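Enquirer: There are structures below to look over.
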Structure P
Amino acid sequence: MLNAITYKDIYLSLPGFLYIRKLEIQEWPGKHGSMYVEAVMVEETDEFAFYEIPKTISIHYRNQGIEQILFQGVISQCSLKAWGNYQVLKIQAQDATYWMDIDKKNRCFQNTNQTVADIIGEIMSEYEENDSICNIPDEPVGELLFQYEETDWEFLNRLLSKYHECLYSSAIFPTIHYQAGVSIQEEAVNWDGLSYRKKKDFGRLEYLKQNGFDSLLSANFTVYNLECYDIVSLGSQIFYKGRPWYVSGIRRSFRNGLLVNDYELRQKESMMAERYYNSRITGISVYAIVADTQRDRVQVIMQEEALGESCYWFPFSSVSSSSDGSGWYCMPEKGESVRIYFPTEREQESYVITCIQGHAPSGAGDPMGNPAVRSISTETENLVQFSEAGILIEAKKGGAKVSLGKEGEVCIYAPGGIDLSSEEKCSFETKTMECEAVVSLQIQDDAGAGIIAGPAGMFLNGQEIYEN
């Protein structure tokens with residue numbers, strides 16, 4: 001009773017406040033702390049003051065002359081009611097972690113070497129004031145993570161389920177405060193002499209066993225409920241009856257004018273969370289830009305991401321030349337638009353597929369404007385084109401090219417020159433052979449014999465010349 005907090009020690013930071021008539025605070029794993037309060041106000045409270053009540057609320061208490069926070073958070077509902085010569089202000093609120101649960105966001109964490117602490121730090125950098133404690137092992141997450149249509153609070157809870165943990169918010173701090181996973185530090189309290197209620201949570205045990213936790217024992221599912229005046233946070237570690245327990249639930253309320261805290265204690269095994277995924281991601285595809293390729297894998301940049309050294313390598317759904325995936329296969333090039341496809345709710349099963357978007361044929365010569373013309377081109381403008389007229393092979397636009405006509409003709413064009421070389425024999429067999437040259441036509445062998453035809457006439461050169 002010496003450290004008990006009375007209703008006279010608790011006050012609201014609102015003008016016209018007299019005393020608190022009713023107070024209920026609840027905190028549970030993975031959820032925001034909630035509060036319901038009925039505060040008696042003076043009758044002369046200006047009605048306009050009701051409409052000027054701030055978005056946030058703070059309840060303080062004095063303990064041994066020291067002012068401390070009992071609950072600070074965001075008001076969700078508020079009402080004012082006349083009560084005799086007074087007015088009663090009723091407020092429902094959630095702790096400051098509620099700010100993390102408003103905006104749904106889309107973003108991807110491609111660096112599989114990041115730790116949970118790294119990801120939390122990146123997310124929380126968007127909030128001005130916050131304090132978080134990460135109790136997850138400092139090791140790489142080892143997989144792709146994609147936050148899709150999730151608030152930061154939802155995403156972090158889902159991420160922690162990978163480690164069978166969740167978030168534990170605390171409303172006794174002036175800013176956003178939570179622990180990722182149960183605390184690893186023991187609270188300095190002694191509750192061994194307190195009265196308690198004890199039960200076995202067989203329902204939770206059976207549920208976890210059906211979800212893959214086969215090695216759990218019923219001894220780990222004993223639950224204690226204790227009532228005391230000490231103020232501790234959700235997820236705190238308490239050394240009780242010779243072993244560590246964890247605060248898995250909190251109810252605070254007035255009883256006979258005193259603030260009584262009802263704490264639920266569980267073993268860590270009983271607080272394990274089964275892993276779950278974001279079902280909204282199933283079947284979606286996200287546009288991205290190719291940053292790099294390696295065999296049948298690609299690195300991509302999504303939205304406004306910056307490509308890091310450890311960017312994720314996505315498998316690419318490629319057309320291959322053989323059923324077993326060997327031989328040549330088609331891959332996108334750097335800067336090309338693609339889509340990341342998520343066939344299931346598991347991000348690690350995603351892969352990249354081709355994407356054709358935003359192309360408008362520029363004219364009749366555009367190969368995309370004629371479905372009968374099919375082309376394979378590269379970033380360096382090399383081209384293989386299949387059309388009704390035949391096949392065209394071109395090395396850069398305006399460069400050397402070979403045309404194979406469907407009527408059997410072959411046309412070779414080379415602005416730089418054409419060289420035919422054979423160590424043994426080079427044969428030409430045809431009914432008629434025509435050779436044309438703008439300046440001169442020369443046929444010459446390594447021994448010096450040759451024929452030169454030009455504007456000045458025809459010159460024959462050799463050791464012996466036969467004329468018929």
Structure Q
Amino acid sequence: MKEYNQFYIDGAWVDPLSSTPFELVNPATEEVFGTVALGSVADVEAAVAAAKRALPAFAAQTKDDRIALLERIIDAYVARQDDLMAALTLEMGAPARLTQQTGAGLAALKQAVETLRDYDFEEDMGTYILQREAIGIAGLITPWNWPVQLICNKLASAFAAGCPVVLKPSEFTPVSALVFAEIIDAADVPKGAFNLVNGDGPTVGNAISSHHDIGVVSFTGSTRAGILVAEAAAPSVKRVTQELGGKSANLILPDGDVAAAANYNVTRGYSNSGQSCHSPTRILVPEDKLEELVTHLQSSVAAHIRVGDPTDPETTHGPVVNRAQFDRIQAYIQSAIDEGARLITGGPGRPDGLNRGFFIQPTIFVVTPDMTIAREEIFGMVTSVMTYKTVEEAIALANDTEYGLGAYVFGEDRETALNVCRQMQAGRVFYNGCAASTVAPMGGYKKSGNGREMGVYGMEEYLETKAILGF
């Protein structure tokens with residue numbers, strides 16, 4: 001059993017000033033494989049002090065300096081991608097074939113370089129000079145579902161803006177974050193520009209959120225936790241940018257390709273074992289096409305989903321991250337059965353042949369909009385199908401949620417579909433299964449968060465805007 005007992009602060013590996021051991025469990029085997037030291041407020045203070053010392057010189061770097069730094073990180077990252085993937089398989093059960101876990105992080109780093117190349121930090125606006133400069137130290141709090149990608153998303157934007165960072169990864173996925181710190185160490189990043197403190201939310205997360213020397217906190221996680229982050233940050237009036245929960249709808253218009261929509265919903269929605277806040281977890285289909293959709297969903301699950309040992313190259317989907325998530329998903333599945341939902345595929349318990357590990361069956365229900373499963377975020381391979389009579393009703397159903405992170409629209413007529421997309425209350429709307437983007441802004445409406453990540457929009461979350469007049 002391995003002990004992960006050090007943090008990365010001020011360019012060096014250091015022992016915690018105070019810590020508590022936390023057991024790390026392999027979700028595929030339910031066996032403890034190690035412990036990680038959870039830090040204290042004192043450790044956060046040390047990390048912030050290091051970042052504060054680094055801030056003046058780091059923020060003063062030229063654009064070329066920042067590009068060169070990011071390119072060194074990219075080179076070091078590429079050299080360690082296999083190690084990152086191995087860590088993700090161990091700590092969260094990501095199958096070896098899910099290279100998107102590390103590939104998306106690499107794409108974010110590369111996009112930050114391109115964003116910098118085309119960005120003007122100072123512009124003559126005629127009657128004033130517009131200057132954008134680093135907001136200060138960035139506190140980054142990242143989740144367990146896409147641990148490497150979201151570290152890269154946030155760090156790339158922060159470094160592009162000239163902000164040193166203090167990172168708290170999820171306590172459930174610290175190993176990949178520690179490998180990332182080794183990447184930073186190998187990339188000759190200035191001392192104090194990157195600092196990592198492992199810990200839990202109530203202690204380390206709260207200390208970062210509330211710290212008066214931190215200028216911005218970027219948080220990805222649950223809406224419940226995001227509210228706590230915002231409350232902790234409020235007294236210091238720091239900027240808070242958050243990507244929170246989701247309950248995204250996939251709206252199949254009357255002329256939409258039902259087979260394509262079903263296939264996309266299974267392959268996109270169940271990626272990463274359904275542990276993605278953007279996942280299309282609600283499907284809205286015309287009443288007269290319900291049975292066609294059901295048939296296509298069943299065949300798509302059979303064709304594309306193989307749940308099992310994440311080290312097996314044939315496995316497409318591994319376990320969910322921990323016992324709490326497994327139990328939570330099982331409770332939602334049972335609630336749907338108790339409330340009278342029609343089960344299409346899957347159901348309670350593990351898939352056949354799996355007697356241990358936090359594995360769930362890909363599960364699809366036909367539901368009514370008032371059912372618990374249709375309204376609350378589940379974070380697993382569970383889909384709710386609802387029918388509609390008119391497109392106006394479908395749009396209302398899609399928007400009838402406290403969340404607004406993503407939305408999906410399938411339809412043949414582009415003008416009609418675009419009109420529907422414009423009415424969706426979500427930060428990102430995908431048409432006919434199009435690919436995601438590292439340039440387009442990513443963020444949510446309503447309780448799905450505030451602020452944006454990706455591209456220029458993500459970088460500007462780490463910048464202050466100054467107007468200089470009289471010149």
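Enquirer: So helix-only ellipticity at 222 nm (-39500 (n - 2.57) for each DSSP H run of 4 or more, over all residues; to 500), computed for just one structure, reads -12000; which one of P, Q is that?
Expert: Attributed to the structure labelled Q.
Enquirer: Taking distance in nm of label points 7 Å out along Cα→Cβ at positions 119 and 439 from the coordinates of each of P, Q, which one would give 6.9?
Expert: P
Enquirer: Given a value of 55 for percent of Cα pairs over 37 Å apart, calculated from one of P, Q, which structure does it belong to?
Expert: Derived from P, not from the others.
Enquirer: To which of P, Q does the computed value 8.9 (distance in nm of label points 7 Å out along Cα→Cβ at positions 263 and 423) belong?
Expert: Structure P accounts for this read-out.
Enquirer: While we're on this one: Out of P, Q, which one gives 10 for relative contact order in percent (Cα under 8 Å, 6 or more apart) as computed from the coordinates?
Expert: Going through each structure in turn, the value belongs to P.
Here, each number is a calculation from the coordinates, and none is a lab measurement. These numbers come from a predicted model, not from an experiment. Cβ atoms are built from the backbone, for glycine too; each structure is taken alone.
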